[in-house]
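Every read-out reported here was derived from the displayed coordinates using simple, explicitly stated rules and does not represent laboratory data. Fair warning: this is a prediction, and the values are worked out from it, not measured in the lab. Cβ atoms are built from the backbone, for glycine too; each structure is taken alone.
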Structure 1
Amino acid sequence: MKKNDMSELIKTAKLDKNVTWQQIAEQTSKSVEFVVSACLGMNHLDEKDADAVAGYLELSPDVSVALQQFPTKTWDQTVPTDPAIYRLYEMVGVYGETIKELIHEEFGDGIMSAVDFNFDLSREKNEKGDRVKLVISGKYLPYSSW
């Protein structure tokens, strides 16, 4: 089973069962953010967690097998048009150079890993309207010279 087919089956089962990503993630040992990423095909789960997700959603063992497969981490390289995704793209476009400069000033010449990486998304109450709080954490990787 291809990752795209797996993702569609998972999203359909989630909708049919009227469950949240949090409820699905609670069946595993992983964070909700990581489980969603795996269910959308950009990460993989170990056998125990993959079986738990497939079982909870009453999906075939093929879905569990697909969840365990290492993904090819590629995506559409065009500018995103979904408003939620575009805002993240816009944020990096506007603040990317600033973030890079501040990383270099704080750590030196290097990058933030997207491999040794995690993020946390939460709701932050605000009198002007609730805010999305996104915290990202990636290992610093210095460039080497030779």
Structure 2
Amino acid sequence: MSQEIPKISRPIPKLNADTEEWWAGLRRHELLVQECASCGHLLHPPGPMCPECRSLDRGWRKCSGKGKVYSWVIINRPMHPYFFGKAPFPVVLVEMEEGFRVVGSIDCVIDQLCDGLPVEADFQDESDEFSMLLFRVVL
């Protein structure tokens, strides 16, 4: 008698007032960054107050999606069961053209990773309500 192995869902981040629009943008396949309406500073991750001028007046700006790998890490022993069969896999820190840095997955061979590798934002739909940021190498 065989027992069916239950499918483990991807862990989904909890939304809050500061991050809700970020995740909504990803669902629409748009890369957004929070922008201070007072001084123009770009905030990522999004937060309640500008760290430069302390203003609470913030908005959102659509980004080009283009950037370069700033750093990366290879996950060999994931902590969540959803990722057990996917290891090893890279997670990258990308410096976007607009000047802020963002963490995401990348679709490439691990040996291809290097500082300054040009990448472009893409989106991985996990469900109708949730998408993740995924970077692809620009050739």
Report summary line: Across 1, 2, mean count of other Cβ atoms within 10 Å over residues 53-60 reaches its greatest value in structure 1
Query raised in the report: Here helix-only ellipticity at 222 nm (-39500 (n - 2.57) for each DSSP H run of 4 or more, over all residues; to 500) was calculated and came to -1500; which of the structures 1, 2 was it taken from?
Result: 2
**Report entry** Source structure (of 1, 2) for relative contact order in percent (Cα under 8 Å, 6 or more apart), computed value 22
**Finding:** 2
Report task. Compare percent of Cα pairs over 27 Å apart across structures 1, 2 and report the one with the greatest value. Result -> 1
